[in-house]
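K.L.:
In structure tokens below, several structures.
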Structure I
Amino acid sequence: MYVDEEKILSEESAESKKKAEHQVLWEEHTPSGTYSAILSCRNCKQFVISTGNFDVEHLTGRTSDDEEEESVEFIYFYPKFFDPPLRFFNWPQQMPKELETILLSAFQLYWINPNSCASKVRSFIEELLTIEGIAKRRINKNKKRIENIWLNERLLSYKTKNSEVYEILDAIKLIGNDATHAEGSIERNDCLDAFELLAAALVEIFAKPKKRVKKIIKKIRKQRARK
């Protein structure tokens, strides 16, 4: 993704302007505020809208001993929103559309609120287990009402089906649990860990590389064992 400087709009905040009014004359003003920009992908030509905050920093220094000190302005952008959402990883084409919708929502929430992002990933796991045939509701022992099955119990049921993927999903669940029950406990790095694990799980579930490898081995042995 790249952005044309002409397609960046920025506006200094009222607080920043007020701060400038009270600065002493020899201090350089370092404005801050909000921005909006249109980004473009060089490959697919897709346009993406981004909004967020910015601030400015002035650094003074010399490029050589003979030159006078110069002040260089650096502008830092802190994105809060992308539309359409930036994809953190590619998933197998076989993944159902309903899962894609939840995943893109998690990608979008990453920039806004890490806790909400991790909670959305937890919701993704819930839906993934449903698609994988793991029940999410049952009739209680008294047969008087239908009750939801806790995620941990559903994962344990899935463990008998795919123990390796279970380990991955169970680790993601721990991040999701903290996000759901402890506001502010999740950082963006935690979400990145969850995304990386989820990418590996989706490949195992939908692309089934190990199954494909075994099938290729079987085919080769059948074709060439007589030679």
Structure II
Amino acid sequence: MKNILLILPLLFWLGCEEQKEEPEELDDTPTEVTLWGEVYSVEDTDSLDLGYNQLTGSIPPEIGNLTNLTYLNLRSNQLTGSIPPEIGNLTNLTRLWLNDNQLTGPIPPEIGNLTNLERLILFDNQLTGSIPPEIGNLTNLTWLWLNDNQLTGSIPPEIENLTNLDWLDLSNNQLTGEIPESICDLNIITTFIIDWGSWVFNISNNQLCPPYPSCIENYVGEQDTSDCD
């Protein structure tokens, strides 16, 4: 009887220790995503080509779960609302086409997470705010088309990091301030602009102020300088 009494506290202590063990965490990562009434496998979907499909409404944040995407095309629809920050989860993207919609709000800074991106096409929307400095993280970009929006603020100096650019269009916005001198180091300036001019480099119809860097002074196009000092 005495031995049993000695063992009982030990058994009680062991029982308490077992209760303290943390339960295993459940993996709640979705295996499927529903977008505009269609179901897509997270694992198997690496391309989403939904351009010219008369899509309406906003871009669902759930799109950020399709992390194997390398190509996303939602151009020429009737999409509204802002670009969801979850787009920054799609770190395998090399092509992103969101042009010709009615998207509003700023370009999310999370766009800077897409370091494999080669083409960023956002023209013909109603995007506002400044070009985020995080765009300088996209060092693999070859095409950057942000034209025909309502973007304000200055061209970020971080654009100097985009040394692989061979097509830049920032025209028809409300960009202000001076153009950073470092723009002269871009591949598009040193290699393409002489032969192709405004076809591959277009910053016209903004409010950019002189003096302009000498490498592009013949290519700035029309600028509203009425608010320049």
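K.L.:
Assuming -0.69, -1.09, -1.19 is log10 I(q)/I(0) by the Debye sum over Cα atoms at q = 0.12, 0.16, 0.17 Å⁻¹ as calculated from a single structure, say which of I, II it is.
P.N.:
II
K.L.:
With FRET efficiency 1/(1 + (r/R0)^6) of positions 91 and 171 (r between Cβ atoms, R0 = 35 Å, to 0.05) coming out at 1.00, pick the structure among I, II it was computed from.
P.N.:
The correct label is I.
K.L.:
Thinking of I, II, which structure, once helix-only ellipticity at 222 nm (-39500 (n - 2.57) for each DSSP H run of 4 or more, over all residues; to 500) is computed, gives back -14500?
P.N.:
Only one of I, II returns -14500 for helix-only ellipticity at 222 nm (-39500 (n - 2.57) for each DSSP H run of 4 or more, over all residues; to 500), namely I.
K.L.:
Follow-up question, since we're still on this one. Can you rank I, II by mean count of other Cβ atoms within 10 Å over residues 147-154 and just name the one with the largest value?
P.N.:
Top value of mean count of other Cβ atoms within 10 Å over residues 147-154, among I, II, belongs to structure II.
K.L.:
Could I ask something else about it? When you work out relative contact order in percent (Cα under 8 Å, 6 or more apart) for each of the structures I, II, which one comes out largest?
P.N.:
The maximum falls on structure I.
K.L.:
With distance in nm of label points 7 Å out along Cα→Cβ at positions 35 and 131 as the yardstick, tell me which of I, II scores highest.
P.N.:
I
K.L.:
Taking distance in nm of label points 7 Å out along Cα→Cβ at positions 115 and 139 for each of I, II, which is largest?
P.N.:
I
Quick note: the coordinates plus some simple rules give every number you see, no bench work behind them. Predicted model, so just to flag it, every value in this text is computed and none were measured. Cβ atoms are built from the backbone, for glycine too; each structure is taken alone.
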